[in-house]
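Have a look at these structures, which come just after this line.
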Structure P
Amino acid sequence: MAGLSRRIFVLGGLGAASATTLSTVAAAASPYPFKLGIASGEPAPDGVVLWTRLAPSPLNSDGLGGMTSADVEVEWQVATDDRFAKVVATGKTTARRDEAHSVHVEVGGLPADADFFYRFRAQGHISAVGRTRTAPALTAVGRDLIMAMCSCSAWQDGYFTAYRRLAEDRPGLVLHLGDYIYEGGAGKGPRRHVGGEIMDLAAYRRRYAQYKTDPDLQAAHAVAPWLVVPDDHEVENNYAGLVPQNSNDNDIFAARRAAAYRAYWENMPLRKEQKYTATGIPLYRRVRWGKLANFHMLDTRQFRANQACGDGWQNCKDADLDTRSILDTLKSGARPQEQWLLDGLAEKTATWDFLGQQVFFARRLGPDGKSSMDGWDGYRASRARIQAGFVERGIRNPIVLTGDVHKAWGNDLKNDYRDPGSAVIGTELVTTSIASGGDGDDITTVPDQSTNPHLKFHSRRRGYIRNPITAGQVRTDFRTVDKVTEHGAPVKTAGSFVIADGKPGLQKA
């Protein structure tokens, strides 16, 4: 994997780059437009998506970042080195006002399983440099992969030091599993949101812009391609389908959700096939990483049934109803996303099958028998169908990847959670938050383990997960920082485990 130069981490650092074939223009009179950074995502064997959004004044209240109503031509460039001595692809695109001057360049024709560097030019300015990577050919295992996974970056709760430490680990792929932004008002932590609770398109655009001004987040985007899925806070806390958390929002929620999804697409390195529509956004998808791994990226918010028994922690029989799904709005008994997932798993095209999704998957019972209705415990029949699919289809290495709960967990998935001796049929890795919840503490005791012996690891600090992946094993390093209420905390590994090929479940490294 190509080394990282300091220029990747310095905004505007490309301005002094030597060799370039970007068109020569006079010194810019306009302000620097790349204040939201750059990103790449959706790696394929022959290319990636390159993203940026022009915003010289990111926090303007109209959500347009200080841009005029005019569309703007943007040049882009891909090279094999960070000084762009060997350019392998280049072109022009248009940043359109009706898409908040964002661009999503779908680069093709690149060699498989290779590292590249990219940059943009617009209005006489050159962006910072990003590093990206193509996936291996579908018939090849390819190089070993270091994957990082993260979620839950509440601006108002602390600084994004964990994003910086993630970037310094130099992953080849980053999965973000939701709560990239938070929708609430200013907050009371070490930082403040601009404006009140976000409700319309301009406010969602401005909130993304505020988050994307953070240099640590920009560094994490610049280091590797991302695969992303949203959770609830990109729209509203604990929403379900078209049901808002706050019943007072019923009349406006469909429009609010549509605006939120539109802003999400505008601000993420997603392909045009994931573009928002008036009624939703097509987010569940499969990304193949050669014969090494398949990433099944799920949507557990947009179609789910409403939470059972009024949400929260409940002892609720309705959670067992077969008619409830966390993945689908059931119509005539059809479960399209569940079926899509099980059909994709059954193809068995790779050693590892990763399910990138948002909420706690394994059973977790409190001492009073209650469980969270917002996670898969609130949709137990849906979970049972997926887990039965693991067994019936002979899925060798299913690994569920989860965010949401602001704590790190490592869980074995059991064929029957009521029986401690039941077979382990898969693994769940839950990443803690980047900042949500503040500093946390050093408690690592697994809570309620007597009723949940399949829960193997727990940490309450902030951080992320690092996964070196080979054909023989997936290693899991739970990476944590002690402070997010102050800048610059070092990172440490709170626990390490391995999952061996053909042997589901966590073993200490």
Structure Q
Amino acid sequence: MFRKILIANRGEIAVRVIRACREMGIEAVAVFSEVDREARHVRLSDEAYGIGKAPAAQSYLNARRILDTAERCGADAVHPGYGFLSENAEFAEACADRGIKFIGPPASAIRTMGIKTRAREIMSAAGVPVVPGALTATARPSEAAAIAQGLGYPVMLKAAAGGGGKGMRLVGGPGELAGAWVQAREEARKAFGDPAVYVERAIVRPRHVEVQILADEHGATVHLGERECSLQRRHQKVLEESPSPLVERRPGIRGRLYDAAVAAARAVSYANAGTIEFLMDDQHRFYFLEMNTRLQVEHPVTELVTGIDMVRQQIQIAAGKRLEFSQEDVKPRGHAIECRIYAEDPRLGFMPSPGRIRRMSMPDGPGVRVDLGANEGWTVPIEYDPLIAKLCTWAGTRQKAISRLRTALRETSVEGIATTVDLFRALVEDARFRAGDVDTEFLERELPSTPANLPEASGSARLAAMLACVQWTKEHAASKTVRPARGDSRWGRVGRRSMLGDWSRDE
């Protein structure tokens, strides 16, 4: 087993890995940028080292500096968390070159699944259903138009080299395609360094269902059930739950879904934790979307229903150990829900809300879990993903988990910055959410009135958010593409006024 692990990340995931290391008797090493010097993960670590200035490119994305630090402190392994370098094949290879274990899948799997067109080819060959469309990138708009004509509109343009909602454009008809193709390529180039895009049929109002995989380095592969992540804003998840309400109502889907996920992992000789993501159409047919070759933000809901510590399993697998259980030993029970508490203001188009947290109170009690990356007195920086906490509840049934979540949200308080807490308070009262009748466009299409039901942002909060956007735009405009919200709801109109599309986020 490893003696010392360096955690190449920050925030709540770094705290989560530190706790797993402590339980296993492993020393945990934190790294931090200059704005994270007083961060929670730094204070909880056994050792901590500064790695650069606030911009991620000069700190958390600086692979050489991170590996130099790992060598200097004598770390046996690096845990990348999620985001930043977690799906960077070159970083995984650089770890191996220095004799440091990368706690994640083989670099070959990361590289293969990171190119979406290649992943679609492999999944198709493995018998895993894929969304109808091209298996290669398009070289010119006319080629994309010909493919789209054959598929039938609407179609989706997608970046071949990335995910997370970047480099994506929904095209409703032939007249929109050429302009959307240029926009998608430019966004893909800026986000991933590769402008290639491909065309696939658009799944209208899909459900987003994913299957958690664990695989060791000795050939054993198991699934840990499914999660539903359909509640999203601009292709970014905000609430996840396990099991999926849709799959629960149609149990005949479940076995086929699990078989496809395991086949997908085996097709690329996968090892460690990974997630196979699917879109499900209105006929309840599922299609491979992508594979996330890392731990997911939403892993706590799987841990709550299975009782399996996934970070511990990641570490043990990386140390060469076999899985401690077989598929027959995995027996999910109950229902778990996770809310991502972001430093964002839903009333202002999810504008970032950095600033000092004056007071914070998080809930506790039976069936409540909080993965916390912030604390009172800490200043949430503008430079990184705005996730400050994940609030999860577990109960024997979904309705009981929702009731427990309602209580937990009432007990949650974060003062000094705007957060998404009030959004979740509104969601748990919504009859459609309570019935599990949602899809990936639900927030923008079905809840246009929700912002009006949220408490009005104070003048100081609005000013802070606007100033943060000005700063963000100045620092990131050269490398990010601003993409306004889709749709005609008030959420979408607010998003357009804010001139802020996707704020940097892990997935």
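Structures P, Q were compared on mean count of other Cβ atoms within 10 Å over residues 129-136, and the highest value belongs to P.
For FRET efficiency 1/(1 + (r/R0)^6) of positions 81 and 313 (r between Cβ atoms, R0 = 41 Å, to 0.05), find whichever of P, Q sits highest and give me its label. Intermediate values should be presented prior to the final figure.
Values: P: 0.15; Q: 1.00.
Comparing P, Q, the top value of FRET efficiency 1/(1 + (r/R0)^6) of positions 81 and 313 (r between Cβ atoms, R0 = 41 Å, to 0.05) belongs to Q.
Given a value of -4000 for helix-only ellipticity at 222 nm (-39500 (n - 2.57) for each DSSP H run of 4 or more, over all residues; to 500), point me to the structure among P, Q it was derived from. Answer for the origin of the read-out: P.
None of the figures in this text is laboratory data; all of them are computed from the coordinates on show. Being a predicted model, the structure only gives us computed values, none of them experimental. Cβ atoms are built from the backbone, for glycine too; each structure is taken alone.
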